[in-house]
1. Tell me which structure, out of P, Q, gives 17.6 once mean count of other Cβ atoms within 10 Å over residues 81-88 is calculated.
2. I have -5500 for helix-only ellipticity at 222 nm (-39500 (n - 2.57) for each DSSP H run of 4 or more, over all residues; to 500), calculated from one of the structures P, Q. Which structure is it?
3. Out of P, Q, which one gives 32 for relative contact order in percent (Cα under 8 Å, 6 or more apart) as computed from the coordinates?
4. Among the shown structures P, Q, from which was the value 2.8 of distance in nm of label points 7 Å out along Cα→Cβ at positions 49 and 65 calculated?
5. Have a look at P, Q and say which one yields 25, 20, 19 for Cα extents along the principal axes in Å, for residues 57-96 alone, as calculated.
6. Here Cα extents along the principal axes in Å has been calculated and equals 42, 25, 23, so which of P, Q was it run on?
Structure P
Amino acid sequence: MTSSSTLGIKTVLHPVSDLAAAKKVYAALLGKAPQTDESYYVGFETGGQSIGLVPAGGPQGMASPVAYWQVPDIEAKLAEVTAAGATVREAAHDVGGGRLVATVTDPDGNVLGLLQDR
């Protein structure tokens, strides 16, 4: 089908209305304190995955959790999924630390995240 496969789900971001309350729940669930604890993002690393809490859905306006699939070439994967019928919601952009992210929607409106670590 394609030469550009995914490397699995790497990150799941959860929009939250109360960051402090959500942080307590996720710390209890995961059995550890967050590795990143900022007013705009709280992040946990566990089992090779990143779990992020984003107040009010962040600038992306998330209304539900978004899973980010790790890919070796984000632009190639964006081209593949849009050719297959997805719509770009958020173009690939650097979010710091050499990480590129993008989001697309499938034909039913579900948001799919893509990420590439450089």
Structure Q
Amino acid sequence: MPHVLALQEEMWISPETEQELLKVNQRIGKKLNGWQQIRWNQLFLPLIAQMERAIVKHRVCICRDLKDDAYLSLARAVDANFLVTGGKDLLSLSMAQLETVGLAHLTIVSPRKFLGCLA
């Protein structure tokens, strides 16, 4: 499930999260027919290209899935306000858990809830 980090209308990506998103893109592409795959890539790849690049210097380790830790590490590196995800493990993290890794200010929300916050 793709995750997106939002910081004051900016989207961020690190080399590690970019690799993960491109793998997800490949998996999704295999499930689509020709025209669906073309349309998906027309939407997804420009989104990746528009993201700001960040280098993560401190690795956060609180999730059972290392891929999820990569997104939290990126959130910490860019001081993100929101992590938008459909990932149940990330959505279930408590504020206390986030505080232990310096992410007390981070709000993790589903895409639906995030869009509701913008309305």
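1. Values: P: 13.5; Q: 17.6.
Here the read-out was taken from Q.
2. On the way: P: -5500; Q: -16500.
Of the options listed, only P reproduces it.
3. On the way: P: 26; Q: 32.
Here the read-out was taken from Q.
4. Values: P: 0.7; Q: 2.8.
Comparing all candidates, it corresponds to Q.
5. Values: P: 27, 25, 15; Q: 25, 20, 19.
Structure Q accounts for this read-out.
6. On the way: P: 42, 25, 23; Q: 46, 33, 24.
Only structure P yields this read-out.
We did not get these values from a lab; they are worked out from the coordinates using the rules stated. Keep in mind the model is a prediction, meaning the values are calculated, not measured. Cβ atoms are built from the backbone, for glycine too; each structure is taken alone.
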